[in-house]
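Down below are the structures I want you to see.
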Structure 1
Amino acid sequence: MEQPPEKLYYSIGEVAAMFGENPSLIRYWEKEFDIIKPLKNKKGNRRFTQQDIDRIGLVHHYVKERGMTLKGARQKIRENREDAENAYLVIRSLKQIRALLLEIRDNMGE
């Protein structure tokens with residue numbers, strides 16, 4: 001996942017780009033997973049918080065990276081959401097550390 005710039009709210013297009021997905025998939029997951037509840041303005045535009053992005057990341061991890069069905073991912077999240085969210089955050093942090101270490105390694109050769 002591409003690291004977003006730090007701000008309070010993100011548009012659906014920005015969120016979709018973070019995960020390399022289409023906005024329509026993000027809207028679909030919003031309907032399928034009750035943990036994803038972005039704020040909406042008067043026009044109905046979605047505004048995602050960092051918490052929403054983390055939850056979308058959790059769904060993305062289970063469905064796209066681990067290959068689970070939507071039903072399986074929903075069940076896994078329902079069983080113990082806090083543990084699932086914590087595990088996802090740890091995995092995300094490890095991926096960021098790995099990317100940083102690879103970048104450092106690549107720069108050492110220059």
Structure 2
Amino acid sequence: MDFNEYQQAAAKTAIYPQRMAVVYPTLGLAGETGEVAEKVKKTFRDNEGNFDDARREAIAAELGDVLWYLAMTARDLGYTFDEIAQMNVAKLASRKERAALHGNGDNR
């Protein structure tokens with residue numbers, strides 16, 4: 001499955017009001033990203049930083065949720081994952097070409 005196929009399949013499970021397009025998945029993306037970070041943090045707090053199979057699987061499940069919300073945010077904005085990936089690679093290539101990979105700011 002490629003990313004566009006995933007995005008199309010995920011969209012079949014998107015149940016939220018159209019008036020909440022972009023907003024709903026963006027808030028979900030923030031929440032699920034926090035859950036990934038929380039599970040990583042607790043791995044260090046409770047398991048000496050050892051990512052055993054159970055912890056890795058739990059984090060992977062949360063990453064799947066992040067992927068779903070990311071897919072729906074992109075879709076609601078009118079982009080396919082392929083387009084988002086191409087835009088990002090072009091941005092990074094431009095930064096590399098200009099020796100601007102390091103630093104801060106979106107427009108470097």
Structure 3
Amino acid sequence: MSDDAHFTNLIQRVRAGEEDAVRELVRDYEPFIRRSIQIRLRDPRLRRVFDSMDICQSVLASFCVRATLGQYELSEPNQLPKLLHAMARNKLAHEVQKLRAVK
């Protein structure tokens with residue numbers, strides 16, 4: 001199966017809510033998302049408050065829910081990392097804003 005066909009199949013299976021597909025998605029993209037978050041957590045004060053795994057899990061959960069609802073049209077494999085990177089950046093920024101608002 002070509003990479004494009006595999007990607008299309010994976011996304012269709014995630015949309016269908018298949019647990020195996022979700023596990024595969026997590027296995028394949030979790031390291032990428034965590035690195036994306038860790039790069040943004042340069043400030044030691046933020047590292048004490050936020051864990052890259054927590055943000056990563058939130059990103060993956062949001063993606064899976066929204067994909068199941070048909071909110072994403074991903075036709076090429078390179079679109080998913082870009083989307084997940086943007087989601088991670090936005091989730092972290094939102095969490096930092098919430099933290100600063102509390103203070």
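No lab work stands behind these numbers, since they all come straight from the coordinates. In this text the structure is predicted, and so the values were computed from the model without any measurement.
Observations on the structure shown:
- With Cα extents along the principal axes in Å, for residues 29-92 alone derived as 38, 20, 17, matching label from 1, 2, 3: 3
- Which of 1, 2, 3 yields -23500 [helix-only ellipticity at 222 nm (-39500 (n - 2.57) for each DSSP H run of 4 or more, over all residues; to 500), calculated]: 2
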